[in-house]
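None of the figures in this text is laboratory data; all of them are computed from the coordinates on show. Every value quoted in this text rests on a predicted model; they were computed, and no experiment measured them. Cβ atoms are built from the backbone, for glycine too; each structure is taken alone.
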Structure 1
Amino acid sequence: MQNISYQPGIRQLFRLESGEALTPMCLDQFLVAEIPQLSQTDARKIIDLGGVHLNGRRARTRSIEVRSRDKIEVFVDGLPLDIFRLTDDHILFQDSYLIVLNKPAGIETQPTHARYKGSLYDALLAHLGPVPGQRKHELGMVQRLYRGTSGVMVFSIHRQAHKGLSQIFLEHRLEKRYLALTARAPEPAIAEIRSMLARSHRLNRMVSVERGGKDAITGYKTICACPEGALIEVELLTGRSHQIRVHLSEAGSALLGDTLYGGLSKFADLEIQRPMLHAFYLAFEHPITGESMRFELPLPPDMQRICDKIFA
């Protein structure tokens with residue numbers, strides 16, 4: 001038995017190995033017996049999400065038997081154990097080729113070791129349902145938003161649209177704009193940040209480097225600012241991992257809530273649960289019909305509350 005206990009809301013990884021003389025038992029029962037403080041309810045939810053891997057493969061059912069010398073990994077991402085599903089409020093547009101969503105913060109875009117069910121990818125498949133003659137829809141995922149980022153996302157849902165939508169993003173024939181909240185306005189108020197980004201394994205995050213990275217260009221303008229903070233509009237001219245977070249942090253204006261890049265975790269009396277970044281605007285041409293598509297969203301409630309505090 002490990003000397004650490006399960007703690008709800010905390011990212012954890014348990015690596016277990018069953019004994020040589022183990023009497024076969026159901027997976028959920030084995031986890032409860034081996035991990036202190038883990039209830040059977042939470043064990044079943046973690047299994048249902050896809051966070052338990054048996055001998056290197058994701059376990060799909062709680063009733064699977066654990067036998068002698070099995071190796072079990074339990075991935076817990078610290079997020080709620082409920083399975084996310086799309087509602088009508090999340091859907092901004094849908095036709096036979098595309099679906100455009102308002103992604104909530106706190107939802108993984110793609111499956112992870114800790115969850116398959118409840119990711120945006122899984123929720124989309126559940127929403128679209130089965131396709132006659134095939135097991136599931138084909139999704140084209142050309143855009144990714146970090147788990148903590150909210151806002152507009154588009155997916156192709158028909159093979160005829162996959163290539164066209166991919167080309168639109170590859171050739172930057174679209175507009176992507178974000179709203180960001182920071183404790184300090186960048187200088188100057190309107191500018192373009194250019195650098196090459198690469199992952200620092202020492203820091204476990206992205207950084208700007210002199211060579212060996214990928215070109216990243218971020219345009220921004222300060223919408224309003226005061227001594228307490230700033231609201232900034234950001235346009236992505238390239239789409240590198242963590243690009244906005246890195247560039248604003250290196251400009252001395254880390255996102256509120258973005259502790260990985262030096263942002264504050266608390267503002268006034270408000271605990272900030274995520275980086276304050278919202279993909280509020282997306283515009284492009286429909287890859288099949290050629291129609292001009294334009295989507296614009298207001299600030300989500302958590303960002304609006306902080307705005308109200310800053311600019312009260």
Structure 2
Amino acid sequence: MNLLVTGGAGFIGSHFVLRHKEQFPDDLIVVLDQLTYAGNKAFLEPVLNRIRFVQGDIADVELVSQLILRYEIDTIVNFAAETHVDRSIKNAVPFIHTNIVGVQALIEVCKAAPAVRLLHISTDEVFGDIADDDAPRKNGDPLYPSSPYAASKASGEMLLLSAMRTWKLKIAMTRCTNNYGPHQAEEKFIPTVVRSAVKNEQIPVYGQGKNKRDWLYVTDHTDALELILKTEWAFWDAKLPGVHESQPRGSGHIFHISADDERQNIDVAKMILKILGKSEDLISFVEDRPGHDWRYALDSSNTRKLGWKPKVSFEEGLKKTVEWYKRKL
């Protein structure tokens with residue numbers, strides 16, 4: 001394949017690029033990244049001499065179109081996104097630009113080059129939170145985003161669904177639970193806990209830390225994406241098990257990716273402190289985030305039917321992650 005990986009210098013995108021180049025060395029990879037606070041070209045250092053890197057904005061239709069033509073791109077994998085909820089509460093404008101305007105720009109590119117396939121990476125947060133006794137969310141369940149970030153991701157999904165239906169574009173989407181691992185932006189929960197603990201600073205935990213998240217190690221996520229690509233996009237066949245009746249026939253599908261291993265934030269913080277040999281007295285409860293979602297959970301049966309399942313246990317992945325941030329600090 002000739003791939004354009006947008007947001008490929010970010011957290012998940014960089015892991016995808018590194019692993020894809022390792023597994024498929026003959027594939028051409030063009031990375032487009034704006035290198036905002038969450039992107040770091042150094043993450044791609046092991047493969048920089050074997051890929052093409054372009055600094056730019058996915059909302060720049062002319063630039064993306066030029067890359068499609070110049071490198072004969074057949075597949076776009078879109079990781080580019082503003083993702084930090086707290087930042088979106090303070091200022092939603094950058095989220096609207098990247099997560100909505102940027103997605104529409106990719107649609108315009110695909111309209112002009114309808115043979116190009118687009119795999120868009122979304123989030124479980126589009127569903128909003130669910131109660132402890134609610135079933136994991138499935139395709140077709142209503143979206144109730146709680147934050148400007150989640151609302152912008154849901155808006156991008158709606159644009160993509162309309163593009164599938166109206167122009168029959170070759171689009172698929174994935175929603176994933178909370179990722180963790182090396183390369184994640186330092187303001188996210190796990191990096192914040194590690195950084196604060198290593199420096200013997202107070203660790204800020206919202207509310208009482210009882211909010212639940214399903215944590216998935218980042219390379220397990222990218223392996224699921226690879227499987228979707230490897231199956232030659234067979235999910236376009238409306239007869240594939242797991243296709244929801246409300247999905248546009250023959251025009252795409254949404255895959256859920258989850259570890260099915262939910263943990264309270266406070267328990268994750270305590271696990272990190274135990275790994276580091278630090279006292280739980282470092283935990284400091286702070287005023288809860290406005291509109292803080294209680295729990296996320298996804299039914300990932302449609303992805304598991306393709307043969308995917310997570311390989312990295314939370315305990316193993318957390319130790320790897322803590323060691324990486326310790327070295328970085």
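Structures 1, 2 were shown, and FRET efficiency 1/(1 + (r/R0)^6) of positions 253 and 285 (r between Cβ atoms, R0 = 30 Å, to 0.05) at 0.35 was computed from 1. Of the structures labelled 1, 2, which one yields 31, 23, 19 when semi-axes √(5λ) of the Cα gyration tensor in Å is computed from its coordinates? Of the structures listed, the value fits 2.
Looking at relative contact order in percent (Cα under 8 Å, 6 or more apart) over structures 1, 2, structure 2 comes out largest. So helix-only ellipticity at 222 nm (-39500 (n - 2.57) for each DSSP H run of 4 or more, over all residues; to 500), computed for just one structure, reads -11000; which one of 1, 2 is that? Working through the options, I get structure 2.
Here mean count of other Cβ atoms within 10 Å over residues 125-132 was derived from just one of the structures 1, 2, and that gives 18.4; the source is 2. Name the one structure among 1, 2 that semi-axes √(5λ) of the Cα gyration tensor in Å, for residues 261-300 alone of 35, 10, 6 was derived from. Source structure: 1.
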